[in-house]
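Below: a set of structures, written as structure tokens.
Every number in this text was worked out from the coordinates using simple rules, so none of it is lab data. Since the structure is predicted, the reported quantities are computational estimates derived from the model, not experimental observations. Cβ atoms are built from the backbone, for glycine too; each structure is taken alone.
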Structure P
């Protein structure tokens with residue numbers, strides 16, 4: 001391995017006992033380029049060709065208030081596979097807030113856990129007082145990586161080869177861009193939404209394959225809401241109005257208290273992808289959903305799959321260190337009870353049907369993106385460590401037969417969201433690999449694992465050493481070389 005370290009950033013973070021500033025969540029401040037990574041087990045397949053991108057949260061400066069892991073500064077990690085070899089690099093996303101805090105050599109914004117705003121400058125996004133760190137999501141569109149923040153910040157464009165930040169997406173609207181914009185690889189279109197504390201409270205937009213904003217329309221809501229993800233089909237997008245949102249009375253005092261309004265149903269907006277057609281609303285059982293796996297049209301119905309929460313307002317995690325009970329409860333999938341679920345919306349009679357597809361606690365699902373918005377068969381979910389926002393393994397679902405298989409990483413080993421990477425010349429939907437970064441707390445190291453998607457239970461076909469231990473985070477994506485070059489499927 002050939003390793004080059006970049007000039008160090010300025011950090012003022014002090015040691016603490018915070019559960020999400022230690023262990024697998026210890027912030028990484030080093031930026032490197034590493035060529036020809038060491039394969040420590042197996043062999044890198046010759047038929048994987050593309051780039052895996054992972055966004056993590058790494059706090060740089062001493063927090064002004066009570067730190068939440070989603071406050072951390074965004075850092076992209078890249079591993080490039082070609083001809084059976086792999087190269088790695090990582091960079092902080094150079095947002096406006098990153099530059100401002102590097103200049104000040106201190107934190108300038110408060111965080112998600114702060115009831116009284118300690119921010120020294122106006123904030124960003126729907127909340128209005130937070131730092132826009134672009135640390136939540138990463139996708140690839142029009143040949144560029146796009147990093148976004150979960151509460152509607154500015155969408156940051158990053159070169160997927162060098163990881164250099166190129167600035168804010170020129171098409172981004174005033175109300176920002178929420179995490180989880182979606183790309184239809186068949187058309188090259190990007191679909192996005194945002195939300196705010198002012199009417200109409202939500203918008204939906206489309207950016208074409210040439211990176212031009214072609215469509216932007218309001219999706220009116222009854223008041224401020226907290227949607228997190230969206231889904232799409234060939235002709236529609238699905239947006240949501242869940243009963244977990246900011247308390248209206250607290251908002252009058254500029255306090256952002258999230259509460260479950262149990263007397264309200266879940267509502268789903270079926271919005272035409274293009275044009276000004278009618279928005280159809282459907283009701284379902286009250287819940288909150290962080291992430292969808294996919295959606296598609298099936299005759300008169302739209303089918304939507306995602307992770308239904310049985311307890312969206314979980315309260316405190318009783319085994320947390322003192323002072324962190326509330327935060328850890330809301331980060332624990334076992335506490336809020338997320339399970340793979342299916343909704344069917346009948347466009348003919350307006351009815352909704354729903355069913356649980358798996359009783360296990362699961363989240364952060366991925367699919368073969370060539371099937372996004374179309375009928376599909378396979379989904380790949382993560383399992384989580386009870387009490388923690390840490391991934392312990394993966395489950396492959398066959399949604400036609402109901403069968404599944406799983407792979408667990410082992411004690412003290414924690415993975416990342418594992419997108420599907422199609423083989424060169426793939427013949428069917430699951431003909432490819434899952435790629436994930438692993439934090440090994442036992443060894444104090446990190447590695448990349450490649451799983452054969454047809455047989456994940458067999459374990460990695462390759463384990464690849466990374467040059468430093470990563471901090472955990474949220475989302476990742478895969479882009480094969482053809483899609484990177486052309487921006488859509490041939």
Structure Q
């Protein structure tokens with residue numbers, strides 16, 4: 001039985017209705033919390049936030065309050081009010097129609113296979129090589145590790161959610177243990193051996209520092225709605241999702257701010273640019289004497305496992321969104337919208353994500369020098385930024401649903417009513433739009449503010465070439481969504497549910 005709000009107009013294809021019958025109730029409240037921890041806490045970006053030094057801590061904390069908390073509140077209410085498999089695709093479709101849903105979800109989806117193969121696999125391989133088994137970069141062993149990493153993450157997305165969630169939950173626990181271990185051991189290290197004098201760290205915020213950190217921080221903080229991609233696989237999406245998001249918000253805030261502060265306080269300022277979770281652990285674990293090396297190895301294994309499940313959690317979420325769009329006639333002819341009758345997962349979409357990840361992995365491993373490498377870095381960076389850009393469509397859809405369908409039953413409501421909800425969502429929209437602009441057009445705000453910004457030194461290409469490849473990449477992704485929508489037209493003509501049902505409350509469901 002679908003958890004879609006019964007009073008909202010629906011226009012679902014027959015293929016989408018068939019996929020609905022293949023979903024199984026699997027996720028409880030604790031599973032949703034673990035899923036949020038696994039997906040949202042990007043352990044790979046903590047070092048990037050710490051690279052900003054003391055003001056990195058200030059801006060990360062500021063954005064946690066100004067963005068993360070309002071964002072979590074807005075999406076907690078929306079997730080509870082409009083639970084349906086596919087999450088954000090469903091919301092954008094209800095607000096603006098399938099065409100906008102098609103574009104939003106392809107922007108949301110494409111980030112993650114590229115991120116898995118173009119970034120996460122490399123960070124995991126570096127930790128494996130430095131702290132577990134030394135591996136020469138570019139060697140057969142290096143290729144093998146990264147390919148196994150990518151396809152292990154994809155396999156976790158393919159297996160039934162009932163089995164896969166156990167591994168995701170374990171990965172979330174491993175991630176928190178790594179961060180707690182790093183922070184606690186660094187504190188012991190500072191007390192016992194002395195760390196960086198806090199007076200040597202400047203916490204004075206600057207506009208240049210904000211511009212440097214805002215796209216990274218916003219990218220790190222988004223994703224609380226990711227579990228809603230599997231709303232129809234939750235035992236009680238309406239009641240469990242808001243509570244899970246609330247708990248996930250607290251955990252996420254602490255899991256970013258505390259480790260970033262830890263790295264800044266124990267790392268010499270001149271080394272912050274290359275600092276990260278594992279390098280801080282390596283420096284701090286000397287307090288354990290002879291046990292340091294085996295503890296570092298164990299922690300590195302947990303770190304790699306956390307990265308693996310982080311990538312897999314996003315594959316589970318975004319592949320479902322894209323598969324729901326495909327089954328609903330918004331992404332080509334429906335072939336990619338099939339959920340396995342045995343596993344209840346979108347296997348074809350999972351495999352496509354694995355192929356995309358592998359292509360970017362191999363490209364990143366072979367384009368390591370010269371102009372081609374710089375261009376690939378630009379394309380990779382922009383492709384990863386599409387997740388943030390997708391919210392420029394998703395957040396207005398959320399606002400429209402609040403204004404147009406305010407009477408829809410909401411088990412959780414933002415305090416203060418509709419005005420406060422819209423204000424918070426407006427703040428979120430402003431920040432994601434600003435962060436998207438900074439990511440796509442770096443140097444432009446700096447120029448307006450008369451801040452020195454050497455474009456070629458930062459990116460390795462001229463600003464003109466950067467924008468050509470940036471805008472070109474975005475146009476290709478958007479075109480993929482548009483063409484996918486157009487090609488889905490024959491499927492949309494075969495509808496299982498069609499009508500102009502008037503909006504009504506959810507009284508019957510609540511009584512049941």
Of the structures labelled P, Q, which one yields 28, 24, 11 when semi-axes √(5λ) of the Cα gyration tensor in Å, for residues 317-460 alone is computed from its coordinates?
P
Quick check on the output: 0.96 is Rg/Rh (Cα atoms, Kirkwood Rh), derived from one of P, Q. Which one produced it?
Q
Relative contact order in percent (Cα under 8 Å, 6 or more apart) - structure with the largest value, from P, Q:
Q
Ranking P, Q by FRET efficiency 1/(1 + (r/R0)^6) of positions 29 and 301 (r between Cβ atoms, R0 = 30 Å, to 0.05), the structure that comes out highest:
Q
Computing helix-only ellipticity at 222 nm (-39500 (n - 2.57) for each DSSP H run of 4 or more, over all residues; to 500) for each of P, Q, the value -22500 comes from structure Q
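If you work out FRET efficiency 1/(1 + (r/R0)^6) of positions 133 and 333 (r between Cβ atoms, R0 = 30 Å, to 0.05) for P, Q, which one comes out largest?
P
2.7 is what came out when distance in nm of label points 7 Å out along Cα→Cβ at positions 157 and 181 was calculated for one structure; which of P, Q is it? Numbers along the way, then the final one.
Values: P: 1.0; Q: 2.7.
The structure behind it is Q.
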Quick check for you: by mean count of other Cβ atoms within 10 Å over residues 45-52, which of P, Q is greatest?
Q
